[in-house]
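Next up, some structures in structure tokens.
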Structure I
Amino acid sequence: MPDTNCPHPLSKRDASALIGVLANLEGLVWTTGVDDHAVQKLLTRLESDGIAAPPGDSTEVRYNLRQALNDLNQQLRYALGEYDSPHNSAPVPR
């Protein structure tokens, strides 16, 4: 999918809600509150959208998903106006 702006803006309420959902999902993936099958399905989806890097091995699946969720969260924060410029990806804790 090409990386272009959406034709219609996202409301602040919706952006805030998505930030919370992504943060909670990232935490659940980190604490194994999401089963491995669901983690793989989510990662596969984000890979197909060009958001997540494919894991180098099976131990990287949860890490790569958390990284992708965090990066999306930061982009929403930028869209919401919390940052003056797009946020560079920073590694999430292992």
Structure II
Amino acid sequence: MTAMQTPDELRQLQMLAAQLQAGEWHAAHDGVQRIPGLLASWLHGIVHLQEGDLEDAENWYERAGKRFRQRESYAQELAQLQAALAQAMAEGPAHA
């Protein structure tokens, strides 16, 4: 799931996920649009989920290789993403 995210991108995604969790979804959306990769696409989908824009959320989930209709709650999805980001950071650049 962490394919091709650089350490810098992972740090940015962690910051954006924290912004989203704090209710700053506009800032999270603006930032995530500039980051490529599967984890960024997943976060982008979660942002649209928070907005209530389910059509765009489903599109971004597909780009992330995730099944939108099998997703968990917003809070669970965000927690799972944060765990995936932490794991990717721990694995280091050799695995990112």
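Throughout, read-outs are computed from the coordinates displayed, never taken from laboratory work. Keep in mind it's a predicted model, so treat the numbers as computed, not measured. Cβ atoms are built from the backbone, for glycine too; each structure is taken alone.
Key figures
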{"quantity": "Read-out helix-only ellipticity at 222 nm (-39500 (n - 2.57) for each DSSP H run of 4 or more, over all residues; to 500), computed value -21500, structure in I, II", "calculated": "II"}
{"quantity": "Top of I, II by relative contact order in percent (Cα under 8 Å, 6 or more apart), largest first", "calculated": "II"}
{"quantity": "Computed 2.0 for distance in nm of label points 7 Å out along Cα→Cβ at positions 60 and 76 - originating structure among I, II", "calculated": "II"}
{"quantity": "Which of I, II leads on volume of the Cα convex hull per residue in Å³, largest value", "calculated": "I"}
{"quantity": "Origin of the derived value 3.5 (distance in nm of label points 7 Å out along Cα→Cβ at positions 36 and 52; candidates I, II)", "calculated": "II"}
{"quantity": "Structure responsible for 3.3, with distance in nm of label points 7 Å out along Cα→Cβ at positions 4 and 20 calculated and labels I, II on offer", "calculated": "I"}
